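Below, each structure is written out as structure tokens.
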Structure I
Amino acid sequence: MKSVLVSSLAVLLGLALSNTASANNVPQSAKEAGVEHAQQWINFLASDELKGRKTGTLEMKQVHAWLEQRFKAIGLKPLPETDSYRQEFSFEHKGNSIDAVNYIGYIDCRCDNDKYIMVGAHYDHVGQNPALKGDITFNGADDDASGVVASLVIAELLAQKESLPFNIIIAAWDAEEMGLLGSKHFAENPLVPLNKVETGIMFELVGTPVEEHPNSAWMTGNQYSNLFALLQDDFSKAGWSLDADPFAQMGLFMRSDNAPFALMDLTQQKAEQVFKHGQQADITGIPMHAISVWRGQDHYHQVHDEAEIIDVPNLVALSEVIADAIANLSADTKVVWKENPHFKFSRP
């Protein structure tokens, strides 16, 4: 396997990027520095050294230390009435008790609004498969190191603003691959009142655009709330498009870390009521969606999902578009559920 290891010491200590280009001492632009920064983060999270970032493994302690340092360097604060970024939880899996940790911080809007917008992604992946020949590590560069990096780039950009329309929660979820357990734990054990969370964006596979869809992302459940329309204008002004979910038949709205918030009381019975019998179900939830650029490429849950396949400049550009879109919202923005044939939504 091609190595993408970086200096763990440099990453963990959060050493600043050089302010000159290495070849000829030409000063880097802010964009170039940002891309180099993001590349370092992808390289670390998708390194062989972390053995596929499986929840509960010893290697995850390195990721925890890294996330702690990144949150501090960006200037994120622990949520009000907490004294740590860590939200620890445990669960049973195949007869074993597994310890897991969500990392959650926030940016104070320095405004009168007491509401939050949540931005996040899961940092775990599926580990290794010793039964394979050759490469046995599922590095998870796109799933979902790319989403974590996008969240952190957005956090850096928003933390530099003098004020924001909303407080911003930045979340790195654990145990997504075990069944959305990290985001589900927060939704069931919230560290802020859920009625104060206006909306949220989760990222899934945002690092590998395809040539046929340049500068393009798409949103799960786009038909269910007005967040889709609220973001589209900023995407367009930046030369990007935000598209409807091209894989609606796959039910991805229910399969990412937005789901525990958007579909808080969805049961198997209610899912069958909707998708088997064609009847609306009453659902409590916060309008929250996932954004992706993946268009069906074959690296999902494969060993070749490595740092080399990530288009880091495109990933950073997408993050900039979303950061600007969030910053451009007015403080009285209401993200509301829309009438639809599947769910009759109410907020918590």
Structure II
Amino acid sequence: MSSNGLYKRKGERGALSIMACASGKPFAERIIASLNQQLRDMNEPDNFRLIHTEEVNFANGEIKTVITENIRGDDHYIVQCFDDPSSDRSINDNLMALLTAINAAYQSDADSITAVIPQYAYSRQERKKTREGITAKQIAQFLEISGANRVITLDVHAEAIMGFFTQATMEDLHASHTLIDYFQKNYKVDNLIITAPDVGGAEKARFYSKAMQTDLAIVDKARDYSKASVVESMRLVGNVEGKNVLLPDDMVSTGGTIVNAAKLLKDKGANKIYITCSLPFFNGYAAELFTKAYEEQIIERIIGTDAVFHGPEFVKKHPWYDEVSIAPLFGKVIHHINTKKSVSELLR
């Protein structure tokens, strides 16, 4: 019998157990709630809960994770969100907390250890442009050497990061189906065209265009890599005149690029402009920028997932923002991995 009270069944891996670092706990609780609901729908036992742990913070800034329950032989999942708007913990603080948690699970003799990280830290540092490190690869190495056998993330910025892992398996989930379903149920928009905010987002935009059976346009931008988040110029490939536009993006950081793309589309005759994003980081003054763009009727709505959780107060304060939970997808994937079912069928 497993530590959470469920019997191990034929075809499963070790008994499934889930723990969370401090910044990952709210997302982990939503995953567990969704997982239990899915099991109830299948008439299966639904008493999963978070494994008890303690995250110790020392005066000099060091972090230690202590697991206070037996997880020996478990198929163990550790949830962490690096970017946590609700706390003052930095990405580096949360990265180190995750590494100590993974190694604590390794030292506790878990059978398999999976890091559940909806945000892959340093994902935009996946290649060398000048004399600099390839930090995204370092993150993969840190996770592996700490003891992770698998990593589950969401819409990683560069798919090449999968190749940085030599021992662990990486599952890159996609929020597109969740966001498309939400948009179609809540916004009855006619005369719609999908527009990629940049050439790099063309593949995602094509998926949206095919799934929603709409036309496609692309914003082509030239970026100044000598400065952070600076775009030199933009031009539109396609016709948006008189049309409503949906801009799908993987992540939104400071918001400058996506707002400039929306302004360009408005100048080209677009009507209402909607934005979807898997990872709504909203760093710096992004919220203020979007509020201004909303008031000037440049954007109609931004729809993001709770992979970066802003919460109901933020949604109430900012009428331009909708938050959609991606936790059910993570719950399904975790259950499929544990029961040795296909994960790819969930991502089609």
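None of the figures in this text is laboratory data; all of them are computed from the coordinates on show. Keep in mind that what you see is a predicted model, and the values were worked out from it rather than measured. Cβ atoms are built from the backbone, for glycine too; each structure is taken alone.
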If distance in nm of label points 7 Å out along Cα→Cβ at positions 191 and 303 computes to 2.0, which of I, II did it come from? II
Match the computed value 24.5 of mean count of other Cβ atoms within 10 Å over residues 135-142 to one of the structures I, II, and report its label. I
For structures I, II, calculate relative contact order in percent (Cα under 8 Å, 6 or more apart) and state which one comes out highest. I
Can you say which of I, II returns 9.6 when mean count of other Cβ atoms within 10 Å over residues 55-62 is computed? II
Taking distance in nm of label points 7 Å out along Cα→Cβ at positions 47 and 183 for each of I, II, the highest value is that of structure II
A value of 1.3 was derived for distance in nm of label points 7 Å out along Cα→Cβ at positions 87 and 167; which structure in I, II was it taken from? I
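Thinking of I, II, which structure, once distance in nm of label points 7 Å out along Cα→Cβ at positions 63 and 159 is computed, gives back 2.0?
Source structure for this number: I.
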